[in-house]
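Participant: Next come the structures, one after another.
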Structure 1
Amino acid sequence: MGEKMTSPELELYRRADEILYYVWDPIGVSPHPAVRDEYQRYLPKVFAMLQEGVGAQSVAAYLDEVATSRMGLEARPEHSGRVAELLLDWKAEIYGGQ
């Protein structure tokens with residue numbers, strides 16, 4: 001993140017980080033604080049997608065692609081879809097008043 005983020009952008013970035021770690025958590029590491037940064041490498045892409053206004057289906061597809069191609073896990077489209085909707089709900093909550 002080279003440029004300074006606005007307050008809503010920073011809030012969305014933080015919420016997206018929390019959602020990826022605590023809700024998406026495809027490998028089940030959230031109970032272990034020592035690996036809190038496990039999914040942060042995917043955060044910039046998810047954040048960019050949210051900022052670009054892509055839909056939940058695209059965000060979910062990206063999360064499934066990460067889980068399957070990069071982590072070797074089974075796709076969980078329903079779970080990824082719920083995570084994507086939660087991300088978009090937070091975006092709407094944060095930017096709703098603007």
Structure 2
Amino acid sequence: MNLKKCDTQFSWSKIYKSLMIAYQPIVCSQCNTSHKIAFSSRIMVSIVIVLPLTIFLFLIPEQLYLSTFATVSSLVIYFALVSSLFPFLVKYNS
């Protein structure tokens with residue numbers, strides 16, 4: 001989570017908040033540089049969220065005979081687990 005200009009490290013929560021609020025840029029408090037999420041990271045986040053959710057939502061419940069509650073609960077747990085890893089995976093450009 002080390003970003004280039006002044007080598008200030010941003011916290012996991014600051015990066016997570018940036019991701020959850022429509023990829024909001026992070027402004028460094030030390031050097032006032034604005035860091036925007038790289039386009040490749042946006043694509044990666046979208047694919048990792050949307051593709052498995054779509055597959056799970058439309059294919060798996062019918063084959064496993066899952067209730068609506070079980071399906072929604074599984075999707076919420078999946079989103080929480082996967083999204084908590086994003087701050088470690090995304091890249092930012094200044």
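Each value in this text was obtained by applying a stated rule to the coordinates, not by laboratory testing. Being a predicted model, the structure only gives us computed values, none of them experimental. Cβ atoms are built from the backbone, for glycine too; each structure is taken alone.
Participant: Work out which structure the value 0.85 belongs to, where FRET efficiency 1/(1 + (r/R0)^6) of positions 29 and 69 (r between Cβ atoms, R0 = 25 Å, to 0.05) was derived from one of 1, 2.
Facilitator: Label of the source structure: 1.
Participant: Determine which structure produced the value -19000 for helix-only ellipticity at 222 nm (-39500 (n - 2.57) for each DSSP H run of 4 or more, over all residues; to 500), calculated from the coordinates; the candidates are 1, 2. Before the final figure, lay out each step's value.
Facilitator: On the way: 1: -17000; 2: -19000.
Source structure: 2.
Participant: Using the calculated result 37 for relative contact order in percent (Cα under 8 Å, 6 or more apart), pick out the matching structure from 1, 2.
Facilitator: Computed on structure 2.
Participant: Please compute mean count of other Cβ atoms within 10 Å over residues 53-60 for structures 1, 2 and give me the label with the greatest value.
Facilitator: Across 1, 2, mean count of other Cβ atoms within 10 Å over residues 53-60 peaks for 1.
Participant: To which of 1, 2 does the computed value 0.96 (Rg/Rh (Cα atoms, Kirkwood Rh)) belong?
Facilitator: Only structure 1 yields this read-out.
Participant: Follow-up. Please state which of the structures 1, 2 yields 15.5 when mean count of other Cβ atoms within 10 Å over residues 21-28 is computed from it.
Facilitator: Checking each candidate, the match is 1.
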